[in-house]
Structure 1
Amino acid sequence: MTAQSDDFTDILYKYTDLNGAQKTLTTGKLRFTRPSEMNDPFDVRIDEWMAMEHEPFFRAAWPLVAERMLSCPEVFAKLTGMALQHAEDIVKSFLNQSESEKAVMVAEITDITGAEAGAYMAKARRSTELTRTLFAAAFDTYGLFCATRTFSNLLMWAHYADKHRGAVLGFRADLEKDSMLRLMRPVRYSDQRPHAIDTVEEFMAGLDIPGNQMARKIADKLFHTKSAEWAYEQECRLFMPDGVRDGETAGYFPFLPKEFEEVYLGYRMTDDNKAEITRLAKAVNSDVRIFAATLAKRKYALEFDPVP
């Protein structure tokens, strides 16, 4: 495989307790968590589909939608539910008219007022809510692997590595073997929660792409956006569609032994546990680099000594 410019090639670090480290190294698999099981209740949560209220949003979008419908049979058929052949006939007829006739037809389509507007907006709200519900249910079947660019963060050692009794495992994507880890992407941190559709322009762009591609674009936004309060984690993520089976909280997917490059043993890990994790790590990859944490002098930091 030839490496692509957007392949992720940094070492990624996974903080884990002792049991998690044992399971990862003995099974050779990474844990992909169901979104509803994440520790942040805001994660991958869709409360509002669009950034704007329905009426101003659709009034702003409708003239653009009408113009797009009358120039593209596929969009016309997609939005109206009619057969493509019928949509092609309508668009062909429209394009063969004079400019003044076209203007009249566009005006008729975009002139939604009074009771008709109310009925249209009510239908749009129901459709949007149904779409939001379907997407939310679908996204909860995804599996999410979370890692970070740093192995020395004190808060994460305390929160995710059992108060320094656990370990940090380091992985780097094997591009020659088309590793799934090359698809890892950094999290974007924001003070604003994302919507599936934030602008009219984004909505219009969605008319020209297949539904599965649109779903992936929305998933990418929701799965890779978190509150700015989490920025210290320097998180990167990979989501796996349909990655978690019904009734389970996570799915497990294999990594390649060569990808497992580093291990950092917690400061409070017992000597016996250090010996066990070292043995398991070398069984996965005999070239793995292993380090043991110590407390730095005169500053709040960890230092890491190589383990032979």
Structure 2
Amino acid sequence: MGNKVCVDAGSEYCPCHLAKSGDCISCSLLSGKDLCECDLKGICIYQNFKKNNEKIIKSREGILCKVLKNQEIKTNIYLLSISIPKWLAYELIHPGSYILLKDRKREDDMFNSPISVMNIDLKNHVLEIVIESLGPKTKDLLNSDTVYIKGPYTNGIFGIKYFKQLKSKKVLILTKGLSNVTLINAVNNLLKNNNEVKVFFDNSGKKIEEVESKLKELEVDLKYFDFKNNENRIKEELKKGVDMVFSAGSNRFNKNIMNIVDSVDDTINLSITNNNLICCGEGVCGACIVNIKDEKIKTCKTQIEPRVYLKEALK
């Protein structure tokens, strides 16, 4: 993997628990090695840790927030609007943002549920998320008028560096299922940098009308068809010239999209949704670990090159 990139490196949450335990993702000295192998510019996690008397800088704390709206938009799928602090609203507008959500009656963090940010209303400081009712964690959330929100977390997309690099480029977004809730933040970010964006929805998956409606308000070009039976249509679009593809779907979907993209041009930048199991969001519990080239990677905090992830972790 070479020098791994932690999404929290240099942030207000760095150094974190992993620095204290000797498992820092970015700093070789804080992960037990004798030599510095870090290439972070303007940041020395090791020195910051020592200056802070080998203590973590700041922990994300659960914030009690009011649920403003709870609407069933499809069978067992709910749209929640939640009032959040102004500072958190501005932290959650970035592509790949997610939160940990917990019913106020639950004290144990084992009941945290990772939920992708669908939309942020900056004017009113309202968070919109979509929850599918699957088990005790989500059922409790859906029956509560106040919830604990812990965040921000930002590693919901692998290949986020490509979003940051693109300006006045062409982007193709391919999506299937509930992963399309990640599109609003992603598209907003791309449009702010004057990129041309097209979104293709796979008709065979679930779609969230609220996502489509907001994308139409942004005047994004939306297309709908069955990807499985119209693979050539995707290839035709790629051949017109595309600088980045963002694939928002399951691991299998993302891998299929990678194969289609690479059959046309394997130099096209690729970003994908991070679909790994996440429980703590801090790299501590180990639930999100995947093995890549015999190395255990904490995917809740580590940026992984999408093609490496799809080829190595999904063997």
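Just so it is clear, none of the values below were taken in a lab; they were calculated from the coordinates. Nothing here was measured: the structure is a model prediction, and the numbers come from that model. Cβ atoms are built from the backbone, for glycine too; each structure is taken alone.
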- If you rank structures 1, 2 by relative contact order in percent (Cα under 8 Å, 6 or more apart), the highest one is 1
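Can you tell which of 1, 2 yields 1.9 when distance in nm of label points 7 Å out along Cα→Cβ at positions 54 and 222 is derived from it? Intermediate values should be presented prior to the final figure.
Details: 1: 1.9; 2: 5.5.
Comparing all candidates, it corresponds to 1.
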- Query: Taking semi-axes √(5λ) of the Cα gyration tensor in Å from the coordinates of each of 1, 2, which one would give 30, 26, 18?
  - Reply: 2
- Message: If Rg and Dmax of the Cα atoms in Å, for residues 238-285 alone computes to 15.0, 40, which of 1, 2 did it come from?
- Response: 1
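Work out which structure the value -12500 belongs to, where helix-only ellipticity at 222 nm (-39500 (n - 2.57) for each DSSP H run of 4 or more, over all residues; to 500) was derived from one of 1, 2.
Details: 1: -12500; 2: -6500.
Derived from the structure labelled 1.
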